[in-house]
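I've put the structures underneath this note.
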Structure I
Amino acid sequence: MASGAEWIWMMDDDGHPEDASCLAELLSAAEEHQLDIVSPLVAATADPNRLSFNFRINGLLTNDRTRLAPMGYLPDMVHFFNGALIRTEVFYKIGIPDVKFFIRGDEVDFLSRVKKAGLKYGTLATVAVQHPATWTEMKPVFGGFITPVIPEGDFKRYCYFRNRGYLTRKYRNLRWFGADIVGFPVYFLKTRDLKGLAHWFRAYSTGFRGKGFGSPAQLMSTNS
């Protein structure tokens, strides 16, 4: 928590600020741009010159930190929850992250609520926290036009696919739906992983119907 009870600084247990000035600079940027939420860049622990999560700049995805850093402040861009500095009032307006997701998806849902509430947010590209990257989970197809995410392990895959299906329907996002029903099958067919395709379809369709949620222990017994 920063600056009394006015701000909450959210950080994963496997992430950390790159230097001691990170929080102070985030606070300064939030005041300068009158933000409700401000995030640093999230640099990969193994290679800080690359970002753990992609940004879309001029329609193209990039994780090249040197491309974003000179831009300084990036309005209307944010990655939850690694180092995000959030006004406490935000949680009173839109609620806390939805615990039923617990593996992926909570950040997508939270950002959708932030946008719906008309809150102001951005990323300060001159500071960073470091967090392990998940580049190996990204599986580009069609030359990178679509990039399905395939987590490691059946349990993580089930949760991610289920959450993706659920959120696609909840927010009626036709772009996600189109990318998913093309990208995932193409990847699994390309790799000749019919079992993986069946697993994706079962989990995705379950989430799309708003089902398949439960405690981690219960889900691990049937999806690990």
Structure II
Amino acid sequence: MRAVIFDFDYTLGDSTEGILACISYGLEKLGFPPADREAMRATIGLSLGPTLQRLTGCGDPEAARAFTRLFMEKADEVMVASARFYPDALPILERLHNAGIKTAIVTTKASYRIEGILEKFNARALIDAIVGSDMVAHEKPHPEPVLMALSLLGVEAGEALYVGDSPVDAQCAASAGVAFAGVLTGTAGREALEAFPHVRVGETLTEVCKEVL
């Protein structure tokens, strides 16, 4: 294994409060009723068009574009400030870095948002590549983001592991031909992740990454 690619939200860390604030802001500005907190949490990891459709039933492309614009507007205010890493995430990234294993983050967040979070925690040097929603034509579960990460890292699909918390992550890994490991720190249960090809599903990032380290 020459590289480990991570999702961010509910995998490496948590920016729930910022995401919920952005979703609520977008819904309010578009005139939709407030959404239930748990229903909003269950959309974390989806791209913003599917998020709007799941919460409101609205599949209008123009509404999705407006929702995305409003979400990003609010995210500029709150997202980096609200984000945190899980306690074991930075030590694991440091151990991978010291072992010469390349690392990347593939996320539905904009790449500059991840840059800001990493800088906030003085962790930018621990990540070799970032692929955000602003860098691809097709977001997860399409394979494009993971394939781009492989290219940036200079590794083959068979040399990498993708670690994520959701079926969207599992689908993305499978479609890119990359091994998948699931972590149960998100809203998906074990059965939902084990329904996809996987090398391991574990309770924590430490458990999932122990075979790599």
Out of I, II, which has the highest value for distance in nm of label points 7 Å out along Cα→Cβ at positions 51 and 123?
II
Entry that produces 0.35 once FRET efficiency 1/(1 + (r/R0)^6) of positions 75 and 187 (r between Cβ atoms, R0 = 30 Å, to 0.05) is calculated, selected from I, II
I
Computed 45 for percent of Cα pairs over 20 Å apart, for residues 43-130 alone - originating structure among I, II
II
With FRET efficiency 1/(1 + (r/R0)^6) of positions 35 and 67 (r between Cβ atoms, R0 = 25 Å, to 0.05) computed for every candidate in I, II, 0.65 is reproduced by structure I
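Rank structures I, II by mean count of other Cβ atoms within 10 Å over residues 11-18 and report only the one at the top, that is, the highest.
Values: I: 13.5; II: 22.0.
Greatest value across I, II: structure II.
Since every read-out is calculated from the coordinates, none of them should be taken as a lab result. Fair warning: this is a prediction, and the values are worked out from it, not measured in the lab. Cβ atoms are built from the backbone, for glycine too; each structure is taken alone.
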